Structure 1
């Protein structure tokens with residue numbers, strides 16, 4: 001691999017005073033691939049994520065394929081979503097998969113006790129989800145019921161969706177209209193076992209995981225099951241320690257981690273009309289992801305120095321009070337430039353830790369929490385978070401360019417945070433991409449990139465920005481925030497200078 005170094009010097013303009021920081025990138029040490037699965041999504045039976053979001057039924061006037069909205073499929077294909085997690089979340093540990101197969105008119109109704117107490121008719125089940133994943137061109141990630149289910153129930157589900165030969169479960173699948181198995185590789189063994197998944201102690205869950213994993217037979221003809229243990233709630237490092245100590249690494253594909261960017265769990269703050277101080281606190285929580293990963297990975301490294309077990313951040317994103325006038329149990333919130341900043345900064349963190357972080361899932365895809373899509377009957381809009389994830393998908397399966405960063409601070413009162421985050425990669429065509437997020441709500445960042453040794457000939461880029469942090473895409477104005485061609489870069493000799501407006505995201509392409 002050709003050696004080259006990029007030195008990015010960042011100058012923060014402060015009323016004529018320049019504070020200097022730098023990012024140094026090197027391709028010489030680049031051996032880690034940024035797994036495309038870091039850009040995964042999450043679809044729980046929660047609010048209007050499934051019903052009215054993904055699924056409207058095949059009798060709907062909204063254009064659909066087997067009940068799945070065509071506009072949603074087209075949007076998510078553009079996003080290149082690599083995997084989709086279903087049916088939960090907390091819902092997964094109350095979900096019994098056999099209720100959702102067979103003729104729809106014969107499926108029993110259930111009450112969603114976790115989210116709003118609504119009655120669901122199970123019209124969207126295993127076949128509907130897995131066929132939708134084929135339509136999307138994405139890998140399914142099934143979350144198994146450990147909390148209220150049985151070992152046999154999960155073992156049967158694995159056989160039902162994966163076994164090609166003759167068996168009771170493959171026979172049942174064929175009777176329900178599907179001959180060939182779907183070959184599902186990604187499996188969650190329970191969800192939040194420390195909370196809604198059973199309020200278990202870590203040692204008890206470790207033994208429970210071992211039992212369930214033992215009977216999850218690999219029917220994929222050597223493709224392998226990727227079993228994911230229910231992992232820690234944010235900074236519960238003892239949970240990770242206990243699981244790594246008590247579960248053999250050959251039984252583990254990954255350990256999950258859940259962390260939300262939240263102001264305060266008691267008072268989460270508004271989704272749109274937030275103050276700068278509330279924004280700062282949200283970003284403080286978002287950037288804490290870096291510290292969390294470092295500390296959890298240190299524990300994993302102790303028991304698994306070869307990094308065979310993945311860290312799977314399968315729930316992340318911003319969490320606020322629901323939009324006024326909506327069902328509190330549906331977790332519907334708008335999506336502003338604040339969410340774009342959470343997405344940009346968090347994805348940079350994941351990219352830079354991609355030696356251990358192999359899967360991540362934004363919560364959630366449609367109409368719930370930090371959604372990439374919002375719907376209102378036949379209407380659909382793409383959120384600022386959607387646009388950041390679309391801009392960043394150039395990193396999927398590219399080789400990480402390691403970096404070190406020293407950045408100026410974003411200061412509010414006596415509190416401060418790093419203003420700029422970044423990640424970089426080189427794709428299979430040799431093209432380098434650098435993603436930059438400036439979270440400072442008030443200050444422009446001037447970035448000077450030394451391109452010595454790169455033999456740079458062309459630079460292009462895109463930017464996501466807006467006039468106000470609180471700006472959103474609405475059903476009345478769906479394109480208020482969207483990526484634009486970036487003209488703020490100038491090249492002189494080996495120096496590329498980039499000017500980033502406050503609270504903006506820039507992705508550069510270097511050839």
Structure 2
């Protein structure tokens with residue numbers, strides 16, 4: 001199996017042996033060369049139940065789901081057995097050919113991918129993509145199909161199904177894209193639904209609503225749900241069974257209440273819980289006001305329809321200050337970020353830094369960590385070149401650039417062995433850390449973080465938040481921290497504004 005850098009012993013608690021599980025995984029090993037990336041000794045998923053998979057970024061959670069769908073990279077070697085048991089009989093997924101796997105993907109087995117922008121087709125409207133799923137598996141492509149699609153969108157909490165149906169993925173928010181992916185996964189009422197971080201891009205209220213909907217739909221149609229998530233409270237609430245992974249291996253698997261029982265809790269589970277952000281920033285000492293946004297407005301037009309994304313948004317920031325930008329999905333947070341970085345043009349308003357207008361210059365000098373890491377990275381160059389490109393543009397001497405890139409890798413918690421790989425060879429959380437390192441490589445004076453820690457496990461999230469704090473104290477960089485996580489916002493930021501339908505509905509300091 002290769003060598004695992006275990007910190008804690010492997011412990012299995014109260015694992016039920018099921019007579020007829022919908023999924024039975026035995027001795028599943030996923031390897032790249034001589035290195036074992038993921039190993040599952042024995043895992044059973046009960047029919048009609050919700051099973052949670054939690055653990056650190058890069059622990060093999062997404063690899064497990066991709067192996068079930070037959071979507072692993074050809075460079076990986078997979079051994080073991082995966083039995084998929086439905087009313088039609090038992091199927092060995094690892095021994096099934098491409099035609100059989102294509103026939104069950106999306107129909108008998110649905111999946112919500114971690115990064116919706118890269119999973120959706122950017123050249124097709126969301127409704128077309130939902131309809132395609134119906135046409136492929138049910139031969140439905142008429143008005144009845146549209147009605148099914150609109151109902152599926154409404155079922156996952158989308159308030160304007162018709163607008164989303166007629167929109168392209170880039171025209172809707174990250175949270176709305178994630179809900180489109182969920183609608184696509186459940187539209188055929190599959191026997192098994194695989195959800196890879198389905199609520200990462202959602203605010204807490206919407207995340208709870210969407211996950212409750214997903215769980216309830218699965219219960220209603222008798223589907224099993226495998227939920228990969230970093231959100232421990234949500235997993236604990238909704239999952240009957242939980243498997244915890246660390247360094248590519250399942251270290252705990254059992255009934256939810258037993259996994260989280262204090263006297264039985266595994267040390268790694270306790271470490272994940274203890275890493276959840278608690279506390280707030282100390283008041284910012286007197287500092288000059290250097291960043292100002294005034295009366296920002298933005299309206300999008302689609303045919304005869306208008307959508308007001310921002311309406312009269314204003315704020316001022318001091319050097320070294322952090323501002324949390326809160327709000328539901330689609331409230332205008334990302335639109336604001338794009339205007340500040342020059343990726344969108346405001347209809348009205350101004351943005352200035354040290355008295356100089358940023359809206360009149362390109363580039364603005366404001367760096368950004370985007371919400372969807374995979375779509376914001378150049379997949380044709382190595383992780384090292386991703387950082388070196390920025391360092392060179394920022395004036396770092398060639399002989400110092402390689403050392404600086406390695407130091408940035410270390411700062412954001414990435415192993416040096418990953419530096420010469422490509423983005424597709426990293427997990428979702430690891431790609432997000434690479435994006436943070438790339439933004440820091442530009443030595444920014446203003447850094448916009450759009451859900452920059454949402455894809456990270458609690459341990460790495462705490463590490464990154466502490467890193468950002470330390471950098472800010474020493475450099476005076478300004479952070480605009482877009483997040484759905486109130487605890488993370490309170491931990492990192494001095495003040496907050498809350499957006500709702502493009503308007504600032506509240507603002508203040510953290511007491």
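Annotations
- Between structures 1, 2, the calculation of distance in nm of label points 7 Å out along Cα→Cβ at positions 310 and 414 yields its largest number for 1.
- Source structure (of 1, 2) for helix-only ellipticity at 222 nm (-39500 (n - 2.57) for each DSSP H run of 4 or more, over all residues; to 500), computed value -10000: 2
- Which entry (1, 2) yields the derived value 12.1 for mean count of other Cβ atoms within 10 Å over residues 86-93: 2
- Calculated for structures 1, 2, distance in nm of label points 7 Å out along Cα→Cβ at positions 78 and 174 is largest in 1.
- Test item: mean count of other Cβ atoms within 10 Å over residues 318-325 calculated as 17.6, pick one of 1, 2: 1
- Distance in nm of label points 7 Å out along Cα→Cβ at positions 22 and 230 derived as 4.9 - corresponding label from 1, 2: 1
- Label whose coordinates, when P(r) over Cα pairs in 5 Å bins from 0, in percent, for residues 110-397 alone is calculated, return 1, 4, 9, 12, 14, 14, 14, 12, 9, 7, 3, 1, 0, 0 (choices 1, 2): 2
Computed from the coordinates by the stated procedures, all read-outs in this text should not be read as laboratory data. All values derive from a computational prediction rather than experimental measurement. Cβ atoms are built from the backbone, for glycine too; each structure is taken alone.
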